[in-house]
Structure I
Amino acid sequence: MWVRMSPVGEDRGGGWLKSFFDAVRFLTVLRIGNSAGAPSPRTMVYFPLVGLLIGCILAGAGRLSPFNPTATAIFLVVALALLTGGLHLDGLADSADALFSGRDRAEMLDILRDPHVGSWGVLGLVCVILVKVALVSSLEHRTAGLVVMCVSSRWAMVWMMSLFPYARAEGKAKIFFDGITRRIFWAATVPTLISVAIFGGIRGLLVFGISAAAALPAGRWMNRRLGGMTGDTVGAVNEWTEIAALAAASLIEQIEPHILSRFLS
C-alpha cells in the first residue's frame with residue numbers, strides 16, 4: 001500500500017473527549033479541558049473536527065461583520081492567525097527559510113529549528129496573507145468556503161503524516177508520525193468528508209478534492225528535499241492547502257454559472 005502507516009494497534013491515549021480537547025489545545029489558542037499529559041496519536045482523529053470548529057467561528061464572525069468584503073476578509077484572515085496562535089504560519093516561515101536556502105539536508109533541518117525568521121520566511125508570510133485576503137474577499141458563499149478550507153487543511157496534515165516519515169530521529173511531532181494507524185487515518189477522513197458534504201455539498205467535495213491534489217505534490221517535494229517531514233513542513237502544507245481550497249472555491253463560483261447557462265441555454 002502506498003500510504004505509509006503503522007498496523008492498526010491499541011490506542012492508549014485515553015478517552016475520546018480528552019483527545020478532542022488535546023487537539024483543540026494543540027491546534028488553537030483555546031484552552032479547554034484537562035491539559036495533563038502529552039497529546040496521543042489519537043489526537044489526529046480530531047484535527048479535521050478542530051478545523052470545523054475554527055471554520056464555524058470564522059463563518060460566524062464573517063456573518064456578523066459590518067464591514068465591506070475586503071475589510072471583512074482582512075479581519076477573518078487575522079482572526080484565523082490569532083485563533084491558531086500563528087502555529088502553521090510559523091511552520092510556513094521556517095519551511096520557506098529552510099527549503100529555499102540552497103543548503104544541504106542537514107543544514108535545512110537545522111534552519112527549521114532556528115527560532116529566527118529570514119527573508120524567505122518573511123516573504124512567504126506576506127504572500128500567503130495577501131493571497132488569503134484576496135481569495136476570502138472574492139468568495140460569494142463565504143461560510144461554506146471557510147469551513148471547507150479549515151476542515152480540508154487540517155485533514156491534509158493527517159494525510160501528510162500518514163504518507164511520509166519523520167525527518168528527524170527525535171522531535172515533538174515524532175509521536176504523531178510513529179503513532180498513526182489506518183484506523184486513525186480513516187477515523188479522521190470520514191468526518192472530514194461528511195463535514196465537507198454538509199457545508200459545501202458537491203461543490204465542497206470538489207474543493208476538497210482539488211485541495212488534496214494540491215497538497216500531495218507539496219508534501220512529496222518537501223519529503224524529497226528533507227528526507228521526510230517535520231512539524232514545520234506539515235504546518236506549511238496546511239497553509240498551502242488553505243490557499244488551494246480558497247482558490248478552488250473562488251474559481252468554482254466563477255465558472256459554475258457559465259457552465260449552467262451553457263447547459264440551460
Structure II
Amino acid sequence: MQDLKMGLIQTQQFWEDKAANLAHYEAQFLSKIKPNTVDLILLPEMFNTSFSMKASQFAEEMNGASIEWLMRWAKNLNCQIGGSLIISEEGHYYNRFVIVSQDGIESTYDKRHLFRMVDEHQHFSPGQNRVIHVIKGWPILLQVCYDLRFPVFSRNRFLKDEKEYAAVIYVANWPKKRAFIWKNLIQARAIENQTYSVGLNRVGKDGNGFTYSGDSMLVDPWGNIETSFPANKEHFQIVTLKKSVMDDIKTNFPAYLDADN
C-alpha cells in the first residue's frame with residue numbers, strides 16, 4: 001500500500017443533459033488537472049444526467065459514449081476515473097458506479113439501496129453484491145448515496161486480523177435539507193469501520209427543484225475530518241489517503257479485533 005491521491009470534483013449538474021455535463025467537467029475541471037498528479041478522480045452520482053428516473057431514456061450500455069469518455073480522460077491524465085451513471089444490461093437498469101482506466105473497466109458496483117422516496121426502486125434494479133476496488137494496494141468499498149444510511153451493508157469485515165477494506169467511497173446526489181445527516185454519517189462510517197471515508201456530493205438545483213449543498217469531505221480512520229469542501233460552491237481538490245495513518249490506528253487502537261461477526 002502506498003499513499004493514494006484522490007481528486008474530488010464537487011460540481012453543479014445539468015438536468016438530463018449529457019453533453020452539457022461532460023463539457024462542463026472538461027472545461028472547468030479535467031482540462032486543468034496535470035497528468036500524473038492524481039491516482040483516482042471521482043465524479044458525483046449519475047454524473048452525466050443528474051439524478052433522473054428516466055432510466056430507459058438515458059441508459060447506456062457498458063461500451064457506450066459516456067464510458068468511452070471516461071476512458072479517454074483516464075488516458076489523458078494517466079489515472080483512474082469514476083462515478084455512477086444509468087446502465088442498461090440484460091433488460092434491467094442499474095445506477096452503476098463505474099471506475100475505468102485507460103485500459104478499460106476496472107470495477108463496477110450497482111447501487112444496492114434504491115431511494116424509494118422518489119421511486120428509484122420502481123425504475124432501477126438493486127445491486128446484489130458489495131464491490132471492493134483495489135488501487136495502489138488500497139482496497140476500497142464502493143457505495144452510492146442512499147447506501148450511506150445502511151451501516152450493516154458497509155460493515156468492514158476482518159479476515160485473518162486484517163480489514164477487508166481500507167477506505168469507503170460514497171458518490172452522491174444528497175439534498176441540502178439532509179446535509180446534517182450526510183456529514184454525520186460520513187464521519188460515522190469512518191469511525192465504526194476504522195477506515196478512510198470519502199463523501200462526494202454535487203451542488204446546485206436539479207430538475208425536480210431539490211437543492212444540493214455539496215459538503216464533500218474526507219474523514220480519516222480516527223474520525224477526524226481531514227478535508228471539508230465549501231458548501232454550495234463548485235470545488236476541486238486532491239486529497240491524500242495516507243498509509244501511515246492506517247498503520248497508526250492498526251498499531252495503537254485495533255478495536256476492529258474485538259468486532260462482532
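For which of I, II does helix-only ellipticity at 222 nm (-39500 (n - 2.57) for each DSSP H run of 4 or more, over all residues; to 500), calculated from the coordinates, equal -6500? That value comes from structure II.
Taking 1.00 as the value of Rg/Rh (Cα atoms, Kirkwood Rh), for residues 33-104 alone derived from one of the structures shown (I, II), identify that structure. Considering all the candidates, the number was obtained from II. When distance in nm of label points 7 Å out along Cα→Cβ at positions 41 and 217 is computed across structures I, II, the figure 2.6 traces back to II.
Given 15.4, 46 as the derived value for Rg and Dmax of the Cα atoms in Å, for residues 129-192 alone, which of the supplied structures I, II does it correspond to? Value 15.4, 46 for Rg and Dmax of the Cα atoms in Å, for residues 129-192 alone corresponds to I out of I, II. Comparing relative contact order in percent (Cα under 8 Å, 6 or more apart) across structures I, II, the highest figure comes from I.
Taken together, the values in this text are just the output of simple stated rules run on the coordinates, not laboratory data. All of these numbers come straight from a predicted model, not from anything done at the bench. Cβ atoms are built from the backbone, for glycine too; each structure is taken alone.
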